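Multiple structures follow.
All of the numbers you see were taken from the coordinates with simple rules; none came from a lab. Everything numeric here is computed off the predicted structure, so don't read it as measured data.
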Structure I
Amino acid sequence: MNFGRIIVSLLILATLSPAKAKAPTVPSPERKSPFPEIAASVVRIQAAIQDPDYRTPWNAGHVSGGTGSGFIMEIPGLGKRIVTNAHVVSNARFITVTREGVNHPFRAKTEFIGHDCDLAMVAVEDTAFFEGARPLTLGGIPAIESTVSVYGYPLGVERLSVTRGIVSRIDFNLYAHSQVDSHLAIQIDAAINPGNSGGPVIQGGKVVGVAFQGYSGQVAQNVGFMIPTPVIKRFLRDLSKGSYTGYTDFSLAIRPLQSPTARKALGVPVENAGVLVTDVHEIGSAYGFLQKDDVLLGIDGHPIACDGRVDLDGESVDMSEVLERKFEGETIRFDVLRGGRRLSLEFPLRGTSPLRMQSMAYDTAPRYLLHGGLLFQPLDRNLLASMGNGDLRIRRTFNEFATRHLYLTRPEFVVLNRILPDPANADCDGQRTGIVDTINGVPIRSLKDAAAAFAKPTEYDVIVLEGVGLPIVLKRAEVLTANPRIMKNYGIASDHNL
């Protein structure tokens with residue numbers, strides 16, 4: 001949840017290492033640990049990963065391997081489970097786990113996963129795996145300048161490794177896994193290397209965080225991040241109902257009011273207080289309650305500073321953290337300055353952010369439609385990544401999907417991604433990729449709209465792309481004859497996945 005702020009792309013390293021990488025085995029450092037029982041509760045996770053191919057979405061995708069870390073917890077109603085990062089087990093087809101004192105790997109499976117908070121829960125098929133392991137418990141938020149220890153299996157090693165570091169910053173940060181969600185994160189100067197992902201960060205014998213990402217060496221040295229316990233506790237509370245729902249969202253855009261002149265012009269009665277609402281999205285919780293140009297002075301009784309921060313549990317954090325700890329259906333209250341009047345507005349939380357299209361998708365097959373060799377796909381971050389920098393119109397539409405409220409008129413943008421050469425589409429030679437505007441005169445607002453347009457009888461299929469002068473015209477009779485031939489020539493099992 002980031003209140004619609006623009007996210008600057010950073011070189012953030014997702015910490016999942018190739019399984020085939022064999023770094024030198026290191027001595028087991030738990031002998032020096034003041035909490036030797038922790039070593040038996042830290043898990044090495046090995047996964048066979050199959051990432052989907054958005055360029056050729058009918059293919060199953062490339063298979064690779066990776067290793068990560070995790071730790072054992074006792075989950076009410078479920079028993080012993082392993083907590084790790086979502087990116088350690090995303091797109092996993094086969095998972096095995098081991099730990100100190102266990103001589104062979106045990107089969108495991110992902111039970112719950114939260115891609116928006118980069119956390120997952122893994123179950124082990126044979127409960128004998130947990131024998132002799134003491135489940136770890138959660139602690140609080142470590143203080144700035146305090147020391148923490150990072151446990152895990154970095155760089156493909158098969159023995160447990162421990163590094164120590166100092167807590168240097170507690171703030172909201174972008175979570176690299178989804179590439180759009182921001183949550184509370186704690187920065188430490190301990191080395192977090194590939195393979196450390198999902199391992200526990202320990203202080204005083206308790207888990208105070210989950211190691212999950214770090215900057216590349218070209219950006220910063222020895223700077224890593226951990227997911228703090230408020231995020232972990234919310235994840236566990238969310239899935240306690242038997243499924244994971246995820247975070248709700250205000251769907252607001254705000255601007256800090258750090259300029260005294262701006263605060264004076266808006267009539268803000270409190271010194272160094274308030275943020276300005278610059279946009280309210282129609283599908284979010286705040287729509288119908290908050291308005292553009294409102295000044296937010298407080299949230300759930302916590303005064304909002306002019307930089308958008310509040311004091312919560314003795315820490316100065318982004319005001320988003322108040323929302324982060326709530327669930328859909330719960331209420332939230334704002335103290336608002338509107339047109340010089342002070343108001344107190346309370347409303348229920350519902351729905352998610354319109355930015356979902358802009359987040360990376362995992363554990364799902366790409367959607368597509370093939371017609372006469374023309375490949376149509378819905379626009380999302382996965383597709384954009386497969387296309388490279390390509391069509392600037394497509395990239396602009398993706399970037400401005402929420403800020404220009406494009407979702408109101410078109411919930412889903414359909415892209416002509418590529419053309420598989422065949423005599424039936426020979427006249428399309430030279431046509432580029434682009435956003436589909438209409439098919440046979442029907443406005444296209446989703447991939448299902450495209451399928452429905454092609455299902456209706458017609459002599460010619462006319463596809464109009466945005467910003468392209470000439471339409472693509474296919475003879476329907478030739479397309480129907482060509483479809484089986486194209487699928488055979490290109491090894492395609494199905495012409496659609498809607």
Structure II
Amino acid sequence: MKIKIDADRRGGKISKYLYGQFAEHLGRCIYEGLYVGEDSDIPNTNGMRNDVVNALKELEIPVLRWPGGCFADDYHWRDGIGEKSKRPYMVNTNWGGVVENNHFGTHEFFELCEQLGCEPYICGNVGSGTVQEMRDWIEYMTFDGDSPLANERRKNGREKPWKLKFFGIGNENWGCGGNMRPEYYCDLYRRFTVFIRDYGDEPVYKIAGGPNADDANWTETLMQNIRNCTSAISLHNYTHETDWKHRGMAADFDREGWYGIMSDAMRVDENIKLHSAIMDRYDPEKKIGLLVDEWGTWYEVEPGTNPGFLYQQNTMRDAVAGMLIIHMFHAHSDRVRMANIAQMVNVLQAMVLTEGDKMLLTPTYHLFKMMKGHKDGTAVDVCYDKKEYEFKGRKVPKISISATEKGGKITVSICNTSIDEGDEITFETDKSVSGVTMYSENMTDCNTFDEPEKIKPRNADITSDGGAVTVKIKPASVTVLTLE
């Protein structure tokens with residue numbers, strides 16, 4: 001396949017926030033995965049396990065969403081501050097019915113963000129919380145003056161306020177966040193946002209709880225009622241083999257299971273277009289962002305694990321679908337301002353899996369590391385023959401390509417969604433070309449604690465002859481090239 005990379009034809013900025021992460025109090029994401037406590041035998045810094053944090057720092061994570069998810073509308077922030085031995089226990093009724101000790105709370109979350117070097121995105125409790133509770137939390141975290149709440153923060157060990165730009169007003173309020181009608185949620189949203197004060201240097205970026213997948217009525221109602229008092233609307237869209245009731249297994253699937261994921265991944269593009277069209281009618285200047293703050297593949301849990309922990313493996317199928325979806329975010333960057341893959345550790349399409357003191361990196365982790373060059377770059381045009389195949393009524397690109405430029409360096413990412421055919425990419429350039437690729441011999445291969453490096457990036461097969469470059473693309477692979 002011959003492609004043309006035209007750096008003179010430029011599009012919009014590809015925000016770094018499209019590479020955001022999500023960590024919920026769910027299964028072993030927070031406890032065991034990220035936080036082990038200061039007294040743990042697992043090496044840690046202020047309770048955060050060093051191996052996981054050091055690995056995640058390599059991804060240069062821009063933003064981390066917390067504490068949920070469904071957990072957010074059951075979380076009361078005061079239970080997670082102060083002396084840990086005096087914090088009340090709670091039952092996590094959303095995820096497995098386990099009892100949590102609240103040792104990971106507000107201070108610990110900001111500590112994690114500081115260790116990772118990322119910005120915090122906190123989701124507040126609308127479903128079971130009060131206006132005052134949310135109002136007080138904002139003041140506790142962000143006020144620099146002399147007030148009882150700011151002084152309480154200081155007493156608990158944090159002198160200066162934290163910087164908090166992103167704040168969500170509820171989560172999935174159409175479901176686990178209260179089973180609300182959109183009209184009712186709009187009224188609550190308008191009330192709650194009045195009391196979210198801007199104590200810091202920049203206004204709080206207020207995020208409304210948006211639709212589930214293709215629920216157009218929810219978005220329509222929000223845009224009719226709250227467009228003048230929101231910065232963004234969230235969108236949740238998970239990818240399954242067939243549908244929600246037929247999710248399949250992460251590492252035990254056949255050809256239909258592979259192509260089922262590729263086909264269902266295209267729903268992300270469909271739903272972004274659906275909701276963007278509604279938002280465009282009310283907000284043609286695109287002032288309001290659409291944040292896909294929960295996305296990723298969702299399968300049945302691994303055999304023998306707690307069904308409420310959502311622990312699943314990770315194969316090249318997830319990496320390929322991941323790049324395919326990220327390219328959709330690139331293509332819609334004029335409206336999509338942030339995306340947060342679910343979830344960071346030990347849950348759903350995770351970056352990292354842990355087992356006791358052991359840790360492994362998944363193919364999705366490697367994908368995010370490979371794609372770092374795109375962050376905050378400017379989209380550049382790539383012209384190529386966009387061959388497609390059809391599966392279950394959806395057209396899927398065989399090859400998907402996205403390119404950006406930043407500081408004179410061009411990053412080109414290429415995913416091959418076909419498990420049957422490889423390809424050769426050829427193009428002309430006066431720049432030097434390097435690259436990495438990732439693939440596996442069998443489509444169901446995954447990294448395990450016995451074989452933690454079965455799937456990892458390797459040097460791409462690149463040949464160059466007088467400015468003519470050829471890159472061999474394996475079936476079911478992801479490749480990232482750097483031109484400089």
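Some notes on this structure:
- Among candidates I, II, the computation of volume of the Cα convex hull per residue in Å³, for residues 181-300 alone that gave 199 used structure I.
- The greatest value of volume of the Cα convex hull per residue in Å³ among structures I, II is that of I.
- Among I, II, structure where log10 I(q)/I(0) by the Debye sum over Cα atoms at q = 0.12 Å⁻¹, for residues 237-380 alone as derived comes to -0.59: I
- Given 18 for relative contact order in percent (Cα under 8 Å, 6 or more apart), calculated: source structure among I, II: II
- Origin of the derived value -3500 (helix-only ellipticity at 222 nm (-39500 (n - 2.57) for each DSSP H run of 4 or more, over all residues; to 500); candidates I, II): I
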